[in-house]
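Structures given as structure tokens follow.
Nothing in this text is a laboratory measurement; each read-out follows from the coordinates by a stated rule. Predicted model only: the values in this text are computed from it and were never measured. Cβ atoms are built from the backbone, for glycine too; each structure is taken alone.
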Structure I
Amino acid sequence: MPRKKTKALVRDIPADRVYNSVMVQKVINRVMLNGKKQLAERLVYTAMEKSAAKLKVESPLEVFEVALKNIQPGVETRSRRVGGANYQIPFEVKGQRQNHLTIMWFIAAARSRKGMSMADRLAAELMDAYNGTGAAVKKREDTHKMADANRAFAHFART
């Protein structure tokens, strides 16, 4: 029997204090560990300012938005069992899942960098993503390549 679809509870996240952006607030919430929100805010704001200064861009929010836009996935693959075989079926990514994947890949890429403070890691990953390089952008490209390679199985997707 097919699984029952549940209605996801979507919380309304208020915009952050400095840039009045919901995406910045979501990144702050993801960076936060053990409920230390002020520390997470300081790390994210410092990283945004450092990256904007190094890239010689006036607005840190512009750097942030362009960087996250470069990380955002358009398609992903999901595993589906058809006739005893598992296929990776490409699906389009929309809305909240797109934002979630973007933020998770960005934070994971920043945390995987070693040898510097978290603010510097975030700033370095922001600059790399702004320039279209870095681990998070590579993750997006790998995901797109996987979906492209499995385009032949798209007809197994339910509409």
Structure II
Amino acid sequence: MSEAGPAGARDAALRLLARREHTRRELAQKLARRGFAPDEVEPALEALADEGLLDETRFAEVFVRSRVERGQGPVRIAQELRQRGVPDEVIDPALAAADVDWHEQARAVRRRRFGDAAPEGRKELLRQAQFLQRRGFTAEQVRAAAAAVDEDE
């Protein structure tokens, strides 16, 4: 391992940030697993944040974009960001900045998974709705996706 102390923690954190964006919590956990003490980690993370190298707003924006591309909805994205330690005051603007029509996103995800045909019967409709809910769409967005199928016919 490289030198100990805040400088060593900073170097290790920089190497992690070079691979991908991280939240403050993620970096703190990874550095702790590498044997750095909290009194070494905190000053290092504070310095990285002051330098703009550790930015939870930037992390949230990148994360939201990547999850939208995967076909996930706003509920799931927000939940995953919270699990990573991103505060709500960062999550809400990041979701808004993504400029996604969530209703259209839900329709597109439903079409990709189940095709253009309307669900045959209530059981299939429920299966599709549950799929969309697991993907993180709200009940309203799920209903809009189902209604769009009815309109297409």
Quick one: FRET efficiency 1/(1 + (r/R0)^6) of positions 55 and 127 (r between Cβ atoms, R0 = 41 Å, to 0.05) came out at 1.00 when computed from one of I, II, so which one is it? I
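Going by distance in nm of label points 7 Å out along Cα→Cβ at positions 31 and 135, which of structures I, II comes out largest?
II
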Given a value of 20.0 for mean count of other Cβ atoms within 10 Å over residues 7-14, point me to the structure among I, II it was derived from. II
Work out which structure the value 20.3, 66 belongs to, where Rg and Dmax of the Cα atoms in Å was derived from one of I, II. II
For which of the structures I, II does the calculation of distance in nm of label points 7 Å out along Cα→Cβ at positions 23 and 87 return 1.3? II
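Name the one structure among I, II that Rg and Dmax of the Cα atoms in Å, for residues 47-102 alone of 11.3, 37 was derived from. Could you put the intermediate results ahead of the total?
Numbers: I: 17.5, 56; II: 11.3, 37.
Label of the source structure: II.
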Given -18000 as the derived value for helix-only ellipticity at 222 nm (-39500 (n - 2.57) for each DSSP H run of 4 or more, over all residues; to 500), which of the supplied structures I, II does it correspond to? I
